[in-house]
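Read the figures in this text as sums done on the coordinates, not as results from a lab. Here the structure is a predicted model, which is why all the values come from computation and not from measurement. Cβ atoms are built from the backbone, for glycine too; each structure is taken alone.
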Structure I
Amino acid sequence: MMEISHVNVLIERKQILTDISMEIPKGSFTCIIGKNGSGKSTLLKAINQYLAYSGTIEVDQQDLKILNKDARARLMCYLPQQRSIPNMNVRQLISHGRYPHLGFSKTLQDEDTYIIMEAAKLAGVESLMERNLQSLSGGERQRAYIAMMIAQDTSYILLDEPTTFLDVEFQLDIMELLKQLNERGKTIVMVAHDLPQAFSYASNIILIDHGRLIIQATPEEMIATDEVYACFGVHVRTSKNPNDLYRYTFER
């Protein structure tokens, strides 16, 4: 379980997060939603110790402020929304996921090589192993990064808007892959901007507005309230059209 208690974040003297307290169940598929600038990405960065904060964040009863970098990397992995594209091939990228588990020499063993290949298979990038990341499409590259996270073999996988800028077919591919990982026991914590997509895949929805936690609930519990409308000016409803892409849709 991830326990977040009274977390506050100040950036350049501006209050970004205010008194955030919540529990994210282990094994859940959690989507964090909110308008642009609401503090969603800031919360994810704080969890990953990228930003200073007051309060406590514990994962499986371990205070993340106390753990060293490698210990945290064996517990959870994080894929930011924006990142540079390194000049390396897919195999090298996925190999980076094993580094927190290696000894001082940082030398891959047979077991690590096996885990890397299994991660590539699961993510569907086995045929791309020798391709340079810079030559891949956005969807292929995102799968390669998720393969690296699979190879890191953590219980918690955190992602910041992983389907942004992807064509619809690649968005669905990524969401189905995350669903598969969740079904294998991984806890997914994901910042989402597409409400129907988030509601269709998540078991747990967290709504943040102006840096404050508004509500945490299951999708069905959330749509029974007025909180989404108050924040976004739209309702999320169960789709009545079997041909709709997602199980939920917008309504005015």
Structure II
Amino acid sequence: MTICGRDTITIVLLTDAQVAQYNELGFVVLEDVFDAPTMEALDQALEAHFRKHEEALRAEGDSGISRAGEIAFTAYIAEEDETVRAFVTRPEFVELSTRLLGTGDTDLYWNQTVYKHPEGDKEFPWHQDDAYTPVRPAPYLTLWLAISDATTENGCISVLPGSHADGLRPHEATSIGLVGYPSDAPDQGIQVPIRAGSMIAFPSLCLHKSGPNRSSGMRKAYVIQYSAHPLFRVSDGEEIHNPIPVARGGQPA
């Protein structure tokens, strides 16, 4: 629902029940947030960024959490593309970031595409986003936006409900990324398939993973993360200077 005033436009996406679920279970699904034309324009901008960096990704092979021919991550899209920057600062994200983070001052913390190649056989392991770079205040907000339909066949994500409540867990560094929970534990959480244009919102302390893409097509997602402002690294106490402010005083920055 869009509420239009003389000077502001407020997007209302979240019900009180959804906020309560986010806080209690550590995730909430937001169905069909963006229409097909919006998603097509975003897909084109993200694809152009991916193609721009594709040669470097191929040359790097297995680098960091990217794996050649399996899964590719490209970051800093909003910082380099005005179309994407305009997207990540839309009123929808002002509402989501301020309500779910509980502050009127928010920034874009990180953004990256995740392209999972077809006919793969490896999952991306259980982890908490906070494990990669612990920050305070924590947690920050992860919005996992499906650019293409995310299905159980092509590697939709799974979440472990309630796992955010236990804080940051120890993680083991492996060749396929940080692992914070065993893949053979009895409780493997729940799979969350979503349509293109829908999102899964979860705090950066929620354990999540994605399965292998056993389909014949690419599975595309855009991960958009928002943090409270100001934000500090735990390792050295230094402030992280995010270049894209999203909200100040609860209004678009």
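Table for the structure above
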quantity	calculated
Origin of the derived value 23 (percent of Cα pairs over 21 Å apart, for residues 83-162 alone; candidates I, II)	I
Structures I, II, by relative contact order in percent (Cα under 8 Å, 6 or more apart): label with the highest value	II
Structure from which -7000 was derived, helix-only ellipticity at 222 nm (-39500 (n - 2.57) for each DSSP H run of 4 or more, over all residues; to 500), options I, II	II
Which of I, II leads on mean count of other Cβ atoms within 10 Å over residues 27-34, largest value	I
Comparison of I, II - label where volume of the Cα convex hull per residue in Å³, for residues 107-218 alone is highest	I
